[in-house]
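Chemist: In what follows, structures are represented as structure tokens.
Rule-based calculations on the coordinates, nothing more; no lab input. No experiment lies behind these values; they were computed from the predicted model shown. Cβ atoms are built from the backbone, for glycine too; each structure is taken alone.
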Structure I
Amino acid sequence: MQTILCIPGPWANQTELITALVQARKGEYLFAGSILAHFPADTHFLLEFYDADPELPTAFQRAGLFSAMSEEALAAVANHRTVAYLLTRPDQPVSIAGARAVAQAAAALLDAGGVAVKVETAGKAFEAAKWHELLASKGNESLWELFVAVAIKAADGACFTCGMHNLGLKDALVRNLPTADAIQVLREFTYFAVTEHPELAVGHTFSLAAEAPIYHLAEVTPQPYADHPDFKNPFGMWELRAKQPQQGAWNKWFSKN
């Protein structure tokens with residue numbers, strides 16, 4: 001799989017973008033063919049360049065709801081001249097470290113004049129200042145915020161996440177919960193998975209607190225991304241199914257019972 005980031009900007013052409021990138025990062029990133037190379041870390045990405053897209057403002061407006069993009073930032077997107085797409089290489093192993101590397105490359109493109117970032121493989125977008133702010137944190141929680149969308153609702157009422165595959169992890173889904181409760185469970189569970197790296201398996205249990213409902217893990221097939229192939233998670237998807245609490249079976253956050 002590939003992480004795909006969309007970065008609109010003011011560049012007249014690809015040469016102008018690359019010149020601005022070299023100047024902004026003092027040669028730290030170099031571009032040749034279709035490869036964007038970051039020499040200090042020996043990482044490589046694919047970079048594609050396109051003319052302005054008239055549908056981009058609407059796409060950013062919708063995806064920007066997750067991060068509360070400002071009207072000023074959305075106006076900058078509307079005025080873009082060209083679009084850069086930054087992609088991880090298909091032969092590159094997917095990991096949290098890899099997600100940070102591509103996020104840093106996107107930040108370099110923002111420094112070169114890019115106005116915002118849309119994570120095509122999660123459906124959420126950020127203005128430049130917010131992307132830089134989150135990336136400044138060294139913890140994995142910032143990557144969860146950048147790459148994972150929570151509270152997507154299916155036609156049958158189930159709520160699910162999207163984008164955990166950008167971090168090499170499974171997404172999650174819950175059913176038969178009020179939306180606010182579903183959001184809380186999904187946020188806490190996926191945040192826990194990203195920041196604590198537990199070894200999860202079918203039958204393990206999860207709970208928000210001692211007196212809160214307990215959920216056991218099951219696999220979801222098929223995933224609710226039929227119309228959005230970029231969202232499909234090749235690592236799979238967990239369903240958190242409510243179960244009756246048992247005395248002595250609960251362990252804060254996570255249990256293998």
Structure II
Amino acid sequence: MKQIISDLRAEQDSLDDIVSGITGDAWSTPTPAEGWDVRDQIGHLTFFDERATEAIAHPEAFLAGIEAAATDIDGYMTSHLDAARRSDPGEILSHWRLGRSEMVDELDALDPSARLAWYGPPMSARSFATARLMETWAHGQDIIDCLEVDRAPTDRLRHIAFLGVRTMGWSFTVNGLAAPTEAVRVDLAAPSGDRWVWNEDSTQNSLSGDAEDFCLVVTQRRHISDVGLDVAGPVAEQWMSVAQAFAGPPGEGRPAGMFA
């Protein structure tokens with residue numbers, strides 16, 4: 001648990017280094033997520049970091065909020081950005097820093113196996129922290145894409161790749177498809193030069209390539225046709241068409257050719 005907590009803090013700090021250096025109109029730069037600018041991306045992270053703290057510290061209030069949100073998902077996803085849209089950049093950053101710090105402190109105090117409610121299936125505290133790292137990285141990707149700044153990949157991607165593999169069945173289910181019984185061999189080249197392999201004995205379906213490319217696809221920041229992954233087998237191919245490592249309804253992803 002200490003490792004994922006340390007990596008979560010590092011991922012948040014990495015994104016903070018990027019956005020703390022932008023000023024003025026740059027906060028209004030449109031990101032690849034339709035209708036969202038940089039301000040919205042940080043506002044989104046802040047809102048759900050706060051919901052994460054609520055899920056840990058006040059689970060009954062969190063579940064009541066989910067029930068209310070279910071009556072108007074579109075309205076919920078729009079209104080959750082209101083606070084950021086009313087704030088100046090300094091306020092946005094302060095709010096995000098406070099919210100994420102409180103969340104990580106709450107997570108750090110938990111047993112790794114403690115079960116927590118969320119917008120998808122309940123998950124362990126360890127998986128919850130992994131999901132928040134994934135969200136931070138993915139929304140950070142939207143920001144660096146629109147600002148055209150560099151972000152060197154790190155081996156923190158292993159957490160996201162692991163989550164991507166673990167959520168294969170979920171990716172099918174959330175799209176109204178039967179989850180396959182066949183496993184897919186996943187063989188990835190890590191930024192450090194290591195290899196990360198899952199389901200090593202699977203032979204009928206496989207994918208291999210760069211770990212960052214895989215993470216971009218499972219977080220729906222790239223279309224499968226815009227990355228260099230080698231995908232073999234019908235289950236692997238269908239998975240890459242619906243892959244979704246995050247909770248909530250099916251995402252729209254990015255269209256083919258957007259980052260070709």
Structure III
Amino acid sequence: MRFSRAIVRKPGQSYVNGLTTSDLGKPDYALALKQHAAYIEALKQAGLEVTVLEADERFPDSTFVEDTAVLTEKCAVITNPGAESRNGEIEDMKQVLPRFFDTIEYIQAPGFLDGGDVMQVENHFYVGLSTRTNEEGAKQFRDILSKYGYEVTIVPLKEFFHLKTGIAYLGNNTLVLAGEFIDSPVFKDYKHLIVEKEAEYSANCIHINDYVIIPKGYDSTKKQITDAGYQVIELEMSEFQKQDGGLSCLSLRF
């Protein structure tokens with residue numbers, strides 16, 4: 001899969017009051033802005049034209065744009081995020097995505113779906129059932145994508161917040177895996193790059209064209225990915241990790 005564009009949203013000052021399950025402390029807003037700017041530069045280095053949306057103070061978590069939509073070559077699917085406080089974030093996406101997509105589909109209540117629970121592997125999509133994505137949302141997503149010839153597999157989660165918290169596709173039939181996914185029969189036919197327990201945060205990395213972007217500070221993960229033949233870009237992600245955010249969460253790539 002080759003990508004040419006990305007959509008991101010700057011974090012607002014309200015970001016520091018967003019939802020989180022972590023105990024890493026409150027984000028430093030100035031540092032979050034600096035890290036976000038570096039993230040945008042990394043996307044550009046990977047060859048993407050980046051659309052930057054302005055911060056929306058109404059929605060503290062809105063910098064995590066990945067959860068609001070799933071983008072495919074044939075359509076865009078606007079989600080219905082599982083956290084009620086985030087539902088309004090999709091309204092902006094309804095205005096932005098028609099610039100790039102002729103066909104827009106929607107997940108409807110009582111279905112809930114976070115984009116962070118969706119991983120694309122070529123023409124196959126995996127959808128995690130989590131606290132943010134329910135069975136109805138996953139089934140709606142499967143029904144929508146089947147119209148376009150895509151295959152969808154639903155994966156119940158046991159420990160991870162989102163599906164992509166613990167897994168990433170790097171192309172070449174290769175997955176980065178952590179935790180519950182390491183021995184999962186669902187992913188047995190792929191090559192595995194296994195992330196150690198203490199480095200699980202680095203499983204949420206993103207493959208864009210000739211690069212893999214990973215969070216800084218995880219040398220074992222970096223070595224595995226480099227040894228597998230990929231060029232690696234490392235980014236500081238401390239202020240987003242504090243709010244349960246990873247690299248994939250901060251952009252929509254297509």
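Chemist: I, II, III: which one has Rg and Dmax of the Cα atoms in Å, as calculated, at 16.7, 45? Please report the intermediate quantities before stating the final value.
Modeler: Details: I: 19.4, 66; II: 17.9, 53; III: 16.7, 45.
This value belongs to structure III.
Chemist: Suppose helix-only ellipticity at 222 nm (-39500 (n - 2.57) for each DSSP H run of 4 or more, over all residues; to 500) works out to -9000; of I, II, III, which structure was it derived from?
Modeler: Derived from I, not from the others.
Chemist: Could you figure out which one of I, II, III the value 13.5 for mean count of other Cβ atoms within 10 Å over residues 98-105 was computed from?
Modeler: Working: I: 21.2; II: 18.0; III: 13.5.
Computed on structure III.
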